[in-house]
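Pasting the structures here.
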Structure I
Amino acid sequence: MSSGPRTRPDRCPGVLRPWRAQDGLLVRLRLIGGQLPSQALVRLATLAQEYGDGRVHLTSRANLQLRALPAAADGALAPEVAGAITATGLLPVPSHELARNVMVSPQTGLSAADADRSGRADLRPVAAALDAALCASPALAGLPGRFLFVLDDGRGDLLDRTCDLGLVALSAEQAQLRIGSSWGPVVALADAAGSLVQLAEEFMARRGSGADAAWHVDELAEPLVAACAPEPRLPPPAAALAFGRVAGGEHLAVPDGIDLALATALAARADELIVTPWRGVLVPQEEAR
């Protein structure tokens, strides 16, 4: 996260705001907690084969990118491509597409095996509530595309990820909020999504305007709230999720992206996939889906 003054606005790409690269337009699709219906992946891979470089690329924020896409005369994404992407269902609220940056522990809710590594809470309902509340707030449509929420389910796998707002589960009922590089209060998980949205709206009210407006919480002149001491119940940071068989499924490395053949093979194994922040795909076990 930058700490110096800026002279340009955020240009983080989306479908409605593509980035012009040397090989064509690049678009990014944001996934809440990496959750990805496998049939949507097949449709994206088909689209990439027809219009782009043939692959669906994964990002370090557990999102997706398509490259080498054609542009319309005005520089926007060609209408037929934009329509095909929208038809996948991965652009549910176009007005808020850049705001839906929500990273979640990939294994959350999948398995209680291996007590030392399992999460303390299933954060999938929290992530869904956060997404709904984000998209219901008109003010949050203007969040910078780099503004990031990080939700760690207590296994510590995302503790080393910088964030603007987030939480770490302390139990099945409580979590401590993360506010930039500081710790916030302990809240009930049932209230966490609402608390995070209120903080995001306060950030928007304070960030300023123009090219030098803050992109991140830590760039504000004054803290959003007074910093709190870290809870003794916080877990230690955990290593990145290993590739191969893991609790809850199989984690596959796909550093070069997903072509149509691989997308089809993955769809034959699971209805729902989880893109991970380590450029991998977690295929849940059948009993965990």
Structure II
Amino acid sequence: MSLEEKVIRQALTRIIENCAANHPANRSEDGSAYFGMPLVGFAAADNELFKRYKDIIGPFHWTPDEVLEAAYGPGAPRAATVICWILPIIEETRLSNRTQDQYPSRKWAHTRNYGEQFNDVVRQAVVNFLVEMGSRAAGPMLLNQWSRVDDPRTGWASTWSERHAAYAAGLGTFSLNDGFITPVGIAHRVGSVVTDIAVEPSAQPFADYRQNCLTCSGMECGACMARCPVGAISPEGHDKALCNEYTYGPAFKDLSRKYDARHVGCGLCQTGVPCESQIPSTSASARRPASTDKDSRFQKNTDES
């Protein structure tokens, strides 16, 4: 890593961490933070995974180059780096959601809604820093062109998946419930920015895209299945249609008004589970045969709900 890359990498990490520590948008109605200290990772824009996502997720999924083209138009510079971060949800909020068995707690709903607004603040702060340096940068989720797609092959997906970008940046792996298990667990929000500045990518420490999930690794768990109030999680994976029907249904519209939060979320399968705030420990003696279908679940992990 060159000295310049090291300095830029440190500066970007510091900006993201300072936002979490000091920005008022990371404060809830009772004054507590929505998120703790972030994890930050970097992926090379030419990582083959971004090309593979067009097959795994769908042809509509952007490459990093297409993100910059969407932001700057034809003739945009080639992308070099994707900056990714994980915003871990604080323990108090996770505890409040653990006690729920049907609908999310108010604190969880506010984290989903207002915490994601803070995530936009982080995205914009990173973009602003890079643009002030003279580079081109864009937060895919900030672009008007970003959209959700009901794909006939994979179900609900999107033109840019934050979790897939974070996987390319080595920040975690996918789970049975389509969540993303990181060193700070599965209860979090994810953000990313694409830029034409080259920064050395983070290491990819995972041998399999489901490595951190006990069930997908052939261990006895299934806690997220028991937590889902509508049975949308099974040994075969996550039924996104059923999940979407529930979390965008009439009861959640009522909750939206009750909690004063446009986007309520659910998150029951992200709390009260072994991977809530860590990568769960494994024991070789507890192993059972794991699925050998390498891509079936990976195809499903695309909905940024």
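Figure out for me which of the structures I, II the number -7000 belongs to, where helix-only ellipticity at 222 nm (-39500 (n - 2.57) for each DSSP H run of 4 or more, over all residues; to 500) was derived from the coordinates. Clearly, the read-out refers to I.
Here the criterion is distance in nm of label points 7 Å out along Cα→Cβ at positions 23 and 87, and among I, II the highest value is seen for I. The value 1.00 for FRET efficiency 1/(1 + (r/R0)^6) of positions 55 and 263 (r between Cβ atoms, R0 = 35 Å, to 0.05) was derived from one model only; which of I, II is it? It traces back to I.
Every number here is computed from the coordinates shown, using simple stated rules; none is lab data. All figures in this text were calculated on a predicted structure; none of them were measured in a lab. Cβ atoms are built from the backbone, for glycine too; each structure is taken alone.
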